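Structures incoming, each one as structure tokens.
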Structure P
Amino acid sequence: MGKSFKDLFNEWKAHYHKVSNESLPKYIEWSVNRIENYPYTFFVNEKGNPKVHTITPQDFEDYFVYRKNNSVKKGISYSPSKNTHYYDRCSLRRLREVITLKNFQSKNHLR
């Protein structure tokens with residue numbers, strides 16, 4: 001009945017450049033790519049593309065464990081820095097804004 005993570009991501013991706021307050025187009029692209037790379041892969045491929053209203057705070061915690069254990073840069077595994085986790089959280093908050101605005105999910109899922 002509700003939208004899936006993939007549906008919401010695609011909707012957000014098409015809309016984000018119109019509402020972003022980021023100063024340069026490359027920063028918008030970076031934000032989109034940040035979500036498309038790890039969160040999208042986690043929620044769509046690993047979690048089976050759940051309906052957004054079924055995503056729980058634990059799912060986001062599971063995502064950060066996944067991110068830590070599956071990060072690759074130039075073909076080499078690495079452990080993301082605190083800054084990387086910070087930027088991931090910021091990017092996911094941007095996606096959460098769409099979730100909240102469209103009444104898909106409560107604001108309490110990404111703190």
Structure Q
Amino acid sequence: MNAVFAVVYSKVAGFPEGSVVTNIKVTITGAATAAITQDVAPDTADVTFANVPPDTYTFSISAIDASGNVFGTPVTTDASGNATFVVAAPATVTLSLPSSVAVSVA
């Protein structure tokens with residue numbers, strides 16, 4: 001399963017002159033899955049984590065400068081106030097099974 005984050009940005013005043021966001025750090029951490037992090041360009045709207053194993057995850061999205069400093073407070077809840085998301089294991093899978101054969105005798 002893929003986990004897709006649609007990130008919304010807001011202008012926030014009050015940072016020292018010369019401050020620059022160089023990347024956005026998006027991290028997901030499962031109850032039984034180690035943290036997985038992606039660094040994307042500022043203003044990237046969609047961040048996709050491919051092939052995420054089944055688990056219950058927390059997340060953090062931060063604006064980072066070139067020295068690794070975080071600007072503002074990391075986003076740790078979605079627009080509905082949820083702090084976690086669940087990737088469920090599929091109930092069934094599709095298998096490729098033999099369905100016919102052609103036999104020849106030489």
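Here are a few things to note about the model shown:
- Of the structures P, Q, the one that -19500 was derived from, the read-out being helix-only ellipticity at 222 nm (-39500 (n - 2.57) for each DSSP H run of 4 or more, over all residues; to 500): P
- Ranked by distance in nm of label points 7 Å out along Cα→Cβ at positions 2 and 90, structures P, Q are topped by P, which has the highest value.
- Of structures P, Q, the largest value of Kirkwood radius over Cα pairs in Å belongs to Q.
- When relative contact order in percent (Cα under 8 Å, 6 or more apart) is computed for each of P, Q, the largest belongs to: P
Laboratory data are not the source of any read-out in this text; all were calculated from the coordinates shown. In this text the structure is predicted, and so the values were computed from the model without any measurement. Cβ atoms are built from the backbone, for glycine too; each structure is taken alone.
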